[in-house]
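Please go over the structures that come below.
Every number here is computed from the coordinates shown, using simple stated rules; none is lab data. In this text the structure is predicted, and so the values were computed from the model without any measurement. Cβ atoms are built from the backbone, for glycine too; each structure is taken alone.
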Structure P
Amino acid sequence: MEIHRIEAQPRHSTGKGTARALRREGRIPAVLYGSDMDSVNLSLGTHSVDLLLNRINYAQTLLNLVVAGDAPIDKTVMIKEIQAEPLSQNLRHVDFYEIDMKRKLTVTVPIVITGVAKGIEDGGVLQIVRRELDVNCLPDAIPENVTVDVTNLEIGDSIHVNELKLDGAGEIPHDVNFTIVTIVSPKRAEAEGKPAEGAEEAPTEAAAAPEK
């Protein structure tokens, strides 16, 4: 798995005034925390963060956070949360958390649908109930997606979470055996007011969400 480098500077003051001053300088406030460390206030170059976020799915990506200064930092981290302006989507704040490479973590992974279901060829409608899943895995084994093959599904058939298997040592935690995808009759889909997805071609990829 590729680990992307991101550079930051120490930040010695906090508050709205400091945040506004940073943004005028083309920077945004950030914070780093972890289970075995005190939180550290940082600042990031807005442009470099924008470029990085355009290249990665931050909810699944490991970062090498490097901070120069009197107390240099060089840690493997992930982004916990990004705050942005509601309308402009301009970045306001980034939270990083330190990663223990030997400890499993929970990440949110998109579901990718593959195949053309038999039920669609018979006039059925594909309904995707869940487009992402939480996955427990080691940091260096985060999957890009969870693939669900619907080829053998007929009208009335479904795939549930307990039927999914991950490669490697990862696992999908769940308390309820919920439905991932199902093939319904056209009449049922129309009655439920669902859009017809029978013409949808695989693979279908969902957008990722940040870790919960």
Structure Q
Amino acid sequence: MERLPRAIRILIVDDHAVVRRGLVMVLTLQPDFTVVGEAGSAAAAVTLAAALQPDLVLLDLALPDQEGSAAVPALRRAAPGCRILVLSGAQDTRLIQAALAADVDGYVPKEVTPHELAAAIRQVASQESYIHPDILQAVSRSAARPDPAFQALTRRELEVLQLMATMATNREIAERLVVSEETVRSHVKSILRKLDQPNRTQAVIEAVRRGLIEV
């Protein structure tokens, strides 16, 4: 008998009970999602993360006791294996940048459709990163400082980088460019080094700010 894949265990963190209830209703419609807990504050989120060890924390930024981005380190310590996906209605570029600087694994605005949210959750839970195009555009409005030591990306690296800004996984990028997945990983590693960024998410943000790719 074929074994079904384990469901993605999700902890919802939002200070509005109505929003949490709505998210529970939407997410439980997905056969591969299980909502294991809800929290209305950063402190409660950390406590529940430690107790439940979720696969993914769906995190709002506007929490009553602490900004969501400031709670990320404590969440990482409480549940080292969890992924963190921001779901926020925040329009303030400062809040967005603070969350991205905290090294979250993904960021989607609350205006997304249930289908988009589910796709983002699956991508982030599978060890990929995802930033919604609206968030990238908001970040791109802040100009990047010139860097005389910047190493130019090759044409192929720019192609990979453009696809990194979508929901494409390394495997999907490889299929699109008709190369091996190992080749894509090599290009990604080079892109991170040249842009001096720690991960794909930050590399895409930096590329958008530099005008290297379009969103």
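To which of P, Q does the computed value -15000 (helix-only ellipticity at 222 nm (-39500 (n - 2.57) for each DSSP H run of 4 or more, over all residues; to 500)) belong?
It was calculated from structure Q.
When relative contact order in percent (Cα under 8 Å, 6 or more apart) is computed for each of P, Q, which one produces 20?
This figure was derived from P.
Between P, Q, which one scores greatest on FRET efficiency 1/(1 + (r/R0)^6) of positions 80 and 184 (r between Cβ atoms, R0 = 25 Å, to 0.05)?
Top value of FRET efficiency 1/(1 + (r/R0)^6) of positions 80 and 184 (r between Cβ atoms, R0 = 25 Å, to 0.05) goes to structure Q.
Suppose Rg and Dmax of the Cα atoms in Å, for residues 48-95 alone works out to 12.3, 38; of P, Q, which structure was it derived from?
Of the options listed, only P reproduces it.
Thinking of P, Q, which structure, once mean count of other Cβ atoms within 10 Å over residues 56-63 is computed, gives back 24.2?
Working through the options, I get structure Q.
With FRET efficiency 1/(1 + (r/R0)^6) of positions 8 and 128 (r between Cβ atoms, R0 = 25 Å, to 0.05) derived from the coordinates and found to be 0.05, which of P, Q does the value describe?
Going through each structure in turn, the value belongs to P.
Quick one: Kirkwood radius over Cα pairs in Å came out at 17.9 when computed from one of P, Q, so which one is it?
Comparing all candidates, it corresponds to Q.
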